[in-house]
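Here, each number is a calculation from the coordinates, and none is a lab measurement. Computed from a predicted structure; not experimentally measured. Cβ atoms are built from the backbone, for glycine too; each structure is taken alone.
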Structure P
Amino acid sequence: MLPRSAFGQTVLLICFLLFINQIVSYISFAIYVFEPHQQQINQLLAKQVRVVFIDIDDARLSPKMAKAFHNETDIGVYRESDAMSAGLANAIVYPYRSEQMSLLLGGPTEVRISDGDAYLFWIRAPQAPHLWVKIPINGMEKSSISPLIFFMVVIGLLSVLGGWLFVRQLNRPLKSLEIAAKNVGRGNFPDPLIECGTSEVMAVTQAFNQMSKGIKQLEEDRNLLMAGISHDLRTPLTRIRLASEMMNEQDAFLKEGIEIDIDDMNNIIDQFIDYIRHDSKDQAELGDLNELVEDVVNVETPNDRVIHIHRGECPKIPLRYVAVKRALANLIQNAIRYTEGEIDVFTGTEDNFAFIMVSDNGDGIPVSDIERLFQPFTQGDTARGAEGSGLGLAIIKRIVEAHGGYVSLLNKPSGGLQAKIYLPLTSK
């Protein structure tokens, strides 16, 4: 129910604080301004009533005196019947004011108020219960609340605008940090971020720059180490191959075994290099996924196997062409290596992704092993074979994630495995 974004939370906080401020302002106004003002009005009215009934000894009221008093002060004194015709019938009883006036006049008092050109206070005092005193007071007319509403709306909009500007300024370095973190996760190391914003954000940015620099250095050291190992291993392998060529014909079976082992070791070294390289420096360019699939299938299809291509509607998408070809080639090679029947390759789009699906009719993979097989140096059970270094799916996953996509494996109900690569339709 509550907003999760910083902007939404800031706006909610501002609205809540404005609401609390309005309540406190209203209560403060009522206690320190409105209530004293009302007390002053009540005291003024009580004094005027006392003036009217000074030295009154009986219930009789001289009409001449009443008229003269009214002309001089605009205060009228009426018998109840005359008061009703003069506007008392339309006046509203105010119990709270009646209680206050009762305390000030020293007896039961009734106060009624009617509005018109001026506010008319009708007071029946204990000094003359059969008479009504009408006291007009100007300056209490109801004012339009439109300016107040306009003021409240303007204050609210300015507060929300201020909150938006504050959050935008705060989120700008955080957004850059988010994008840079995603790039580092894909193996792309951006330039150090500019340290700006609040002190906390600057500290986080500084820590991220140090972390990115450390990871980049570690990546470079690993690449250098693997290149050195590859060079150091290939040199003796080449010598062994040359030595095997000089073997006698009666050792042909031994020679063949040595050459097979050398080829396997070279393939393993190539897989190591592919895993650490994954073509992270290639630039993604718009490419046709169907053409890429056709190129890979034409190259990877053995003479004794059949691979069917099922092309779907697919727009041109950002591709690191060489890397995606390597990922698809690995999937097709796995399907060829671990199955004997025909293989189907599908292309198409789902939601905001384009996909390539390689479907075979082999024995599949245990569901419990699917996630584990994406880890480096992990091999499946004997159902899918146990050859190689266990880097094939890890390489595929790394290449696809560098594009902002993902890989899924699914066993078919009829038997076999579906390996599906999802690539985003737009750059991320």
Structure Q
Amino acid sequence: MSETRTESDVVDEALEWFHGVWDPTLSLIEWRNLLVEAGWAVPSWSSNWFGRDLPAWADRVVHEAIRRAGGVAVPLGGGMGLAAPTMYDFASDDLKHRFLRPTLTGELAWCQLFSEPGAGSDLAGLKATAVLDGDEWVVNGQKVWNTSAHHADMGILVARTDWDVPKHAGITYFVIDMHQEGVTTRPIDQMNYYNSFNEVFLTDARVPQANVVGEVGGGWRVARGTLAHERTFSTQRSVYFDPAATGRVIDEAKAEAGEYLKTYEWYPQRMGRVDLVVDRVRAKERTTDPLVRDEVAKLLSFHRAAEWTAARAKAARELGRPPGSEGSIGKLALSIIARGCNSVHTSIGGAQGMLKEGSDALDRIVGEVLVSTPAQSIAGGTDEIQHNILGENMLGLPKEPDPERGLAFRETGKRGA
């Protein structure tokens, strides 16, 4: 029945509910509890788990409608973007009962504990260990590039629980308490003068057996589910508030969003700032330079084509189709655009582009761009990994030779590496 309903039908129903209950004097938690109870926090989810059994597109259109009507929707961050949908897809009913609701309301903040110093793109080569001790797992190891770990309440963690099977088969997925003894978080200073990420050290940290997501040894499948959600989550780093909206709930939501978005204030520079290219060409009086014009035209044309590809992928997701290789195409396109921007900005401004300080505000931004864009080709899976995914999944090419395939992870020599 829900599949035949239009976006307009769903928006009308959501707004009828919203206008009947909206009270800006409520606290943010009180308001979100109402949102969750009514099923409008995640309307695409099952009615058994805070949803309304609506199509995948319903979450976006309902959240946008509520915000534009002067209200507040779900929180930003890894809780809603990664942890909640992963638990909804894979976790036990017990885990869902304990963690979904406080995640939807924003009472719990989350971080992702996946990458390690020796296991980034090859995530399955991770060496953080989890050893069962009674009804608890004891975790030791190091994680890195952990956004928001310094103020997270909980973490989604992958760790090795079996060394005697191939590397993908020996991984288990956990939910871990970040406030416990044995969890140490340290900020990482970046070359662009920010410290958005952390490294996390786990020393005899404990995880209850009940906090395993999926099956013991089945963590790679769950982690791939999280990574699929991450492709969508990585584009959700903005939030709209009606300029005329006031009240306690609005103030608390703005403060919450502001704190979260601090982490990503340099991300526009990481993507190259294609939006500044034309302004800089004009400001530097390079509009008649044929070489500059040619490079700018190529960059802007590719950027527009990439936007169309991203729109097709978004439309497919909203129709309920599972994430496909479009995510890898989009990731590669963003890397190409970032490198192209880096080159074009340099050709326009010359040596001035290396100055962090100076009288020209655009030059200062470009100086930050030049040291931020390399991250675009690394974060979320390197360009080389995306090429492999596309070659194997879309072009049908044979898998990259792997001499370790089928070997027990203990035999590969990586444990002590």
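Just checking, which of P, Q has the largest value of mean projected area of the Cα convex hull in nm², for residues 184-223 alone?
Largest value of mean projected area of the Cα convex hull in nm², for residues 184-223 alone: Q.
Given a value of -13000 for helix-only ellipticity at 222 nm (-39500 (n - 2.57) for each DSSP H run of 4 or more, over all residues; to 500), point me to the structure among P, Q it was derived from.
The read-out was computed on structure Q.
Given structures P, Q, which gives the highest value for mean count of other Cβ atoms within 10 Å over residues 120-127?
Greatest value across P, Q: structure P.
Here mean count of other Cβ atoms within 10 Å over residues 40-47 was calculated and came to 21.6; which of the structures P, Q was it taken from?
Considering all the candidates, the number was obtained from Q.
Comparing structures P, Q by relative contact order in percent (Cα under 8 Å, 6 or more apart), which one has the largest value?
The structure with the largest value is Q.
For which of P, Q does semi-axes √(5λ) of the Cα gyration tensor in Å, calculated from the coordinates, equal 97, 24, 17?
The correct label is P.
Where is distance in nm of label points 7 Å out along Cα→Cβ at positions 320 and 344 largest, in which of P, Q?
Top value of distance in nm of label points 7 Å out along Cα→Cβ at positions 320 and 344, among P, Q, belongs to structure Q.
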